[in-house]
Structure I
Amino acid sequence: MIEYIKGKLVSKKPASAIVESNGIGYLVNITVTASDSLGNIGDEVTLISHLHIKENPFGVVLYGFGDENERECFRQIISVSGIGPKTAIGILSAMNYIEFIDLVAKGNYLPLTSIPGVGKKTAERLALELKDKIGKTEQGISPPAVNSGKFNVLGKSSEIIHALMVLGYNRLEADKMVRSVSANAEFMNSSVEDLIREILRGK
């Protein structure tokens, strides 16, 4: 089991990163929150990791998180029957893990239904099965801060489209969703991470 990856950040996008360690470049699927906290290209970074092995077709996928709490939340989500890693990453990209825990604790599953792969029945099952496991937020933990980043409109749109495709949308769906927010006057003043959360929440 790979507990964490420590090395030079070679590439970073809202939904993935490449970290070079001992001459090997690791492609890691990450949450939007983890992406925002990674730092700059060339920095030495550490990602808490989860190795997922797919059986049919066979494949190995590495997921990365900003801290152990986020990873534990991810693992609890995929422990629920019928929910896979891609959906779990989508949930933790639409909201940070503290927000998710608060929703579960309150039994408020409706905000989850706007996330790709999470219908009403799945959201209800998440709230029901996880309430006793992660239904209490630890005191002293506050939601991760999100840094603002300014790009030109085309560059920012391309970045968001790529992230949405990694999260399971096709190109046409991603284009349509980006157009729905790019016309907003606040588009250029909002970070890529905030815009992705806005899209995933269906606002």
Structure II
Amino acid sequence: MYKILLADLDLVQTISNELISYKVDVAYNIEDFYNMTYANKYDIYLLNYYYHDACKELKNVGDKTITLFTDEYYDIHHLKQVFEIADDYIIKPINLQELKIRVEYQLKKLYNIKKEIILYKDLYFHTASKQLYHKKTRVKLSPNEAKLVEYFLSKIGTPLNKEEILDYLESSSDGTLRVYISKLNKIGFKIIYERANLSYTLTYDL
């Protein structure tokens, strides 16, 4: 799971609820920021502009962490200072959907990820970590169950032949597949079996 260090008290409540697909640590002051960046490696810093100088110190000694600054205004001089060390800059009030898109975009640039998170109803699947979350709670899956989730999510609405699924899973039997499907449906997926063509389809019906 990708890690974000948040240092903007205005965003603590909303970010912890919105960026549930990431591990978010919070720095409440400059000392926290220094201590946490010393002890941990992060994928993204999401910082109030107040932390500009502290962040610049880290960049000057080789810290290459993706950095997004937040602030309530900007001018040309201000922006020049920001982009000396930052990858992006977001003006308040912040649109959370836009923020999520910007965070994902920066990670895509860094890790060349085609699509890191797949959303299905209130389930979130991480293609990198192969982890599934229901809202903020991780759902335990076996390796084959995670493989099956990713396969279905990549082909929502498409009938998948049973034999093709078994070949994809490699080591599963017909009975085991039925057990997997039953568990996924209990979690919140809607996978329908079509007896006529021996196929399974993940639908998006609410």
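Summary table
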item	result
If FRET efficiency 1/(1 + (r/R0)^6) of positions 18 and 82 (r between Cβ atoms, R0 = 35 Å, to 0.05) is computed and equals 0.95, the structure in I, II	II
Structure from which 3.0 was derived, distance in nm of label points 7 Å out along Cα→Cβ at positions 50 and 186, options I, II	I
Answer label among I, II for the case where relative contact order in percent (Cα under 8 Å, 6 or more apart), calculated from the coordinates, equals 18	I
Comparison of I, II by mean count of other Cβ atoms within 10 Å over residues 2-9 - largest value held by	II
Among I, II, which structure scores highest (criterion: mean count of other Cβ atoms within 10 Å over residues 26-33)	I
Among I, II, structure where mean projected area of the Cα convex hull in nm² as derived comes to 13.6	II
Answer label among I, II for the case where semi-axes √(5λ) of the Cα gyration tensor in Å, for residues 90-193 alone, calculated from the coordinates, equals 29, 18, 10	I
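Only the coordinates and a few stated rules stand behind these numbers; no lab work does. Note that the structure is predicted; figures quoted are calculated from it, not measured. Cβ atoms are built from the backbone, for glycine too; each structure is taken alone.
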